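What follows is a set of structures to go through.
Just so it is clear, none of the values below were taken in a lab; they were calculated from the coordinates. Please read these numbers as outputs of a predicted model, since none were measured by experiment. Cβ atoms are built from the backbone, for glycine too; each structure is taken alone.
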Structure 1
Amino acid sequence: MIDTIPQMFFNTVKTYPKETFMMFKRAGRYESISTEEFGNRVQSLSLGLKELGFQPGDKLIILSENRPEWVMTDLAVQCAEGVTVPIYTSLVPDQVAFIIEDCEAGFVVVSNAELWEKIKAVKPRLKKVRRYITFAAETPEDVYGFADVLHMGQERAGHNPLIFEKEAMAVQPGDVASIIYTSGTTGVPKGVILTHGNFLSNVKAASTILPFSEKDTALSFLPLSHILERMVMFTYIYKGCTIAFAESLETVADNLLEVQPMIMVSVPRVFEKIYSKVIDTVLAGSAVKRRIFFWALKVGREHGRRVLEGEMISRGLKFKRRLADKLVFQKIVAKTGGRIRFFVSGGAPLSKDIAEFFYAIGLYIMEGYGLTETSPALALNTFEALRFGTVGKPIPGVQIRIAPDGEILARGPNIMKGYYKKEAETREAFEGGWFHTGDIGHLDRDGFLVITDRKKDIIVTAGGKNIAPQPIENLLKTNVYVSNAIVVGDRRRFLSALIVPNFEKLEAYARTNGIAYQGVSDLVKNAKIISLLTAEVEKATPGLAPYEKIKKILILDRDFEIEKEEMTPTLKVKRNIVEAKYKDLIDGLYKEDREDKV
């Protein structure tokens, strides 16, 4: 039985020996790390940490971009009976300090000089940190180099070759493996306590319903600080996949072509951008190319619908689908490297239209649902059970029920132990013996879970209508002129929307139509641009009920930013902060409404 992360590690090293277990970019080209080398480094690092005084139960911070050393450090900590606490690299020094102090970390690992500056800025406050380690070649004063710690571990192993496995195998499923701080979309981040058993239950469930294999190469680019990427990383290791690391979010498109992965996990924002780029390219092409594309897409959608509904596919439709693939789809698929077997999407709702689009062209997105508190997966679409507009059926071992107010409740071996040092919040989260997700949804007649929205995000209009903003926002983001959107209107007579336009598309429209402007800030205030986007918003939301319609829009001159605390590191908009920042402008949208009442 494999029930702990150390057990998983030892099984992989023994079962899946390969020359290319991990791939990373250095000096412009991808290099490989073998399974044997990976295993040796984890062992040396774990023993080296012990030489530095690391004790069972100690917390170690990882502040680093995705790279092999991130994973090695994580596994080394698990094998040393410790607790990994990841921190997003995008957080500001004060946020970094809060997590380090709150979890009472004794060790801090950073990847480079830039991130060390964040630690250095708050170092006087970090009274409980005993050791600092860096992956960088040059080490600041009182900071240990990664190579130094490896050397310490190698020397310890030389004195006692059996000690590493003996200590690592002492870890129990109920031991704490990690404390992961929530992104804080609705308040102060909370430390989620996850055990080895929590992680492994999710890893084993995911690997039984999705076809991960040692023959697969996966591209990792979501931050490993994100619970989804972290659990999937464990799944890759569990199944012996080859893991390639993207250089950054900006280079994913290039890295896809270089690595040619079979699997990639992403958040919806990435799929939205791919979709928008494809549509934008098509619309910029000739009339003939546009007709061919939309004909092919219609064929692909019909073919996909029949496959999913188990209907017979005529010879004629099969021929059209092959032709559509040759004329259109193969060119799009080639941009992903040409070998993708499936994507996994999580972290936020994926638009049904976008999921159907990818399926139609032959790229399969398995959308799932979960939270940091659930390790994370609760439900997942699979090849055998796939339904657009849902997040799939509950994964093996997980129970889901819907509370009278529509909140999704869950039970299972993947549910967290609790919130670190927050007993009241833990009791509240488990009221009635079920974990309260804070999300609203329902199970359809076939057991697929449909997410409506966050419970706290539901808009209640002045007329008493309850409206979920996320589905409307997802519709808006499928429009080529819209990059991002937030629907507002709580306690108001009607809904409005804050629109972040596709600035490249907007400026092209302005040039084509002779609209003069000094800059983006000037352009978004232009009456013709406002009229254009108002029409595009209406076009994107044709099937909404009258009370769900967007009556007014506010066009923003920039996108939301992580650095301004408007988005989480997982690219979810912090609705309350954005609404507070733009309060005066939002109020302006309802000025006439207030005057009418007077």
Structure 2
Amino acid sequence: MLDVHRHSNVPNCSGSTRPLHDCASFRAGLLTLAGWCLVAIGCPVVNAADPPQIRVEQDVEARMRDGVILRADVHRPADDGCYPVLVTRTPYDKKGKTFDAYVKAGYIVVCQDVRGRYASDGQFESLVREKTHDAEDGYDTVEWAARLPGSTGKVGTFGVSYNAFLQWRLAPLRPPALVAMAAQSVPARYTDLEGPGTIRPGRRLIWWRTTISPDMRRRRMSPGTHTPVEARALWDAGEGQNLLYFLPWLDLPERVFDHEAPVVQAWLQHPDRDPWKLDEACNQISVPNLDIVGWFDHANGDMRLYRTMIREGQTETARRGQRIVIGPWPHWPRGGRRFGEVDFGSEAAPDLAAIDIRWFDYWLKGKANGVDSDAPVRIFVMGANRWRDEREWPPARARPHELYLTASAAANTPSGQGRLVRQAPKDAGQDRYRYDPRDPVPTLFGPGLFTATADQRPLATRQDILVYQSEPLAEAIEATGNPRVELFVSSTAPDTDFFVRLIDVAPDGLARDVSSGMVRTRYRNSLERPEMIAPGQVVRLDLRMTPTSNLFKAGHRVRLDVTSSDFPNYDRNHNTSLDQNADATLVVAEQTVFHGGPNASKLILPRIP
């Protein structure tokens, strides 16, 4: 079924083509000394104090079970030692990628173009499809990698985002050579990645137009841009702005999605459909995973995959072996200490490759480096700007800390009269603003249209944002978990959006966002069964906000912003009952937020005592 068409002259460690699944008894949960299996099979033991030189074999071919050839670059130590193999499969072009830290740490690294991308044969099948070859191709590639010359037979998989999605696709098939994964920064469900019932145009359109579709056009010899560099130049020259404001989404030009346009359009016609369902297969996965995500990562998926694996993983090794590291980062780059005006300090930028290597050293080499005794959860507490270990996510010791919305006069803008108070106001009140989808609240994006923490002061004059904030805190409050907002609202529109944003306001005025949440009112009870609201009807919205950990220091203010747009991070709600992916009609909505009395809107922080 599998066939190596090009290979080096490095001898296979076992002297045969069979993977060495029992080289060390990790799969039974037992550890052995790192050098034991190498001595037992006659491989030279490499001195770890002398990092090996690196050799790269390009376009090494592997035949999949249906005969399609996929090609990989194999980065390996330039000696005759035996090493475990790390596999990453990517749609983003393997050419030019380097893995020096991993190879110098004693690994063979396989970086493969997935089916239909760049050097690999076949037709690309995007992440919007339910049925693809991703799982089988992943299985076949792992078993092929285990038999490479110089391999010990043990394989780990690693990678971020789409490369992580591909790992979660293959893992339920349980290839015998797979020992551990480091699948990072990907949600369990496609509907977690996108907005409720539509696309998030800021990230999704630039991804399709400048990253995915150029190679599809190149392979089909279609007119237009054939490289990401060419496509990005057009995007920056004005095409991006035109596409972001294009309506309706179902009529987007074919050039955006190329041959996958019919598949994307089919999903947009049924946006409640989840083509992934990765969490539903967790009970079939038998290996541990190391996840590294960011608090502001649009793809952290509320840590659903981690939470599901520790409950439902097929084996005790899988359940107890899960690890997650959560930093103050966006999706990419994951590491970093500074984002615009916000600096999280030197501890915010760890060596992420070193974390991966330590993980694989334990599982693939048997090094007694403490990975097995690490806390399962490691979080970066913003504000304190320190790392902390936790035994679970979210922390069970968090207690609800309620802050009620109130206002003695208009709450529009930070200079208004909106307040957060500890006691529920007895007197009923309401605040209003006008939401015009032609003039939405702009997203304060990071580079590449990735969501990142941002100073919210540039939005301070907008009248379509209600602002509620506490007095300066007498003592610090740490919020770790998922903040929630119970919001009582009405609208003149049958369908509209409400957004909430939790903000830490420093004495110097820096307004750093901490967490956010949104709801499209037609989906307030169910994505599968939309329900419109009657004009003027008061409805209660329960908004579960994005996960976070933040220390609001003494002297700082806790602030909650309420508005109806965050564009182009999220699609603009058209304020109609029509299919907003198929219709371009835009209507202004008059929005009301109620507080006090029987409609006491409130913010609920998960406070750590």
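Kindly point out which one of 1, 2 the value -4500 was derived from, the read-out being helix-only ellipticity at 222 nm (-39500 (n - 2.57) for each DSSP H run of 4 or more, over all residues; to 500).
Details: 1: -12500; 2: -4500.
It must be structure 2, since only it matches.
Here mean count of other Cβ atoms within 10 Å over residues 165-172 has been calculated and equals 15.1, so which of 1, 2 was it run on? Source structure: 1. Among candidates 1, 2, the computation of FRET efficiency 1/(1 + (r/R0)^6) of positions 509 and 573 (r between Cβ atoms, R0 = 25 Å, to 0.05) that gave 0.50 used structure 1.
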